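Computed from the coordinates by the stated procedures, all read-outs in this text should not be read as laboratory data. This is a predicted model, so every value here is computed, not measured. Cβ atoms are built from the backbone, for glycine too; each structure is taken alone.
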Structure 1
Amino acid sequence: MIRIYGASDDLVEIEGSKYKEDEIGCFDHNVRIWFEDGTVILVGYPKPGLGVWWISIEQAGTAIFHIEHCNDDDADIYSDIFEIDSEIVRHEVIYVGDGCKQEEQHETD
């Protein structure tokens, strides 16, 4: 089972995956992650009015997944937590600001 969550204000953590990255630097950026089964998630910081990471499902694939929502600034892991039984195939770091969009894409080797 792969587990994804935000940490600090600039990292997306990846646990239990064979993907080349185990953390993705993303200060002032969102991160989109694609999985083998077709699932796509978007991860960002902060939730409105909270110092907590959010995770949204952009597309549900065929694998079973679970998302635990967090709304507590003082939680040990102050982030939504996403778990899925499907491997990551690529990610994209996205910055949207000042009227421009910059994307940096990464794929498995």
Structure 2
Amino acid sequence: MTLWYQMVDTAQSPGEVLGVAREYLASLTAEDMVSVPDDCRPGEIRDQSDIDFWNLRLAEELRTIWGTGRDGHMVTELAQFFLHASVRLSRLTEPPPHYAFNVH
């Protein structure tokens, strides 16, 4: 997973982050996804809102898995990837430092 995080971290634009997300998902096999519920299997990543959607959806699923006997390894991996990608997108699209609402 570290390689995927590095790729996200070195992305210089939102489009590059989306490309990494697409590559990551394409690298997963049906065997990888067997324990992931159907409604937690990301499909086509079209834009930044898809990254945010899957970040939230997978986090919700993790809450339902915690404390149960269900295998949550792959859901956890997916959730961590989408969280990382979402944070990177936020950093790449931050308003400039002089932006009126950027108060420190």
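A few comments on the model shown:
- Origin of the derived value 2.0 (distance in nm of label points 7 Å out along Cα→Cβ at positions 5 and 37; candidates 1, 2): 1
- Ranking 1, 2 by relative contact order in percent (Cα under 8 Å, 6 or more apart), the structure that comes out highest: 2
- If helix-only ellipticity at 222 nm (-39500 (n - 2.57) for each DSSP H run of 4 or more, over all residues; to 500) is computed and equals 0, the structure in 1, 2: 1
- Ranking 1, 2 by volume of the Cα convex hull per residue in Å³, the structure that comes out highest: 2
- Structures 1, 2 were shown, and distance in nm of label points 7 Å out along Cα→Cβ at positions 29 and 77 at 1.1 was computed from 2.
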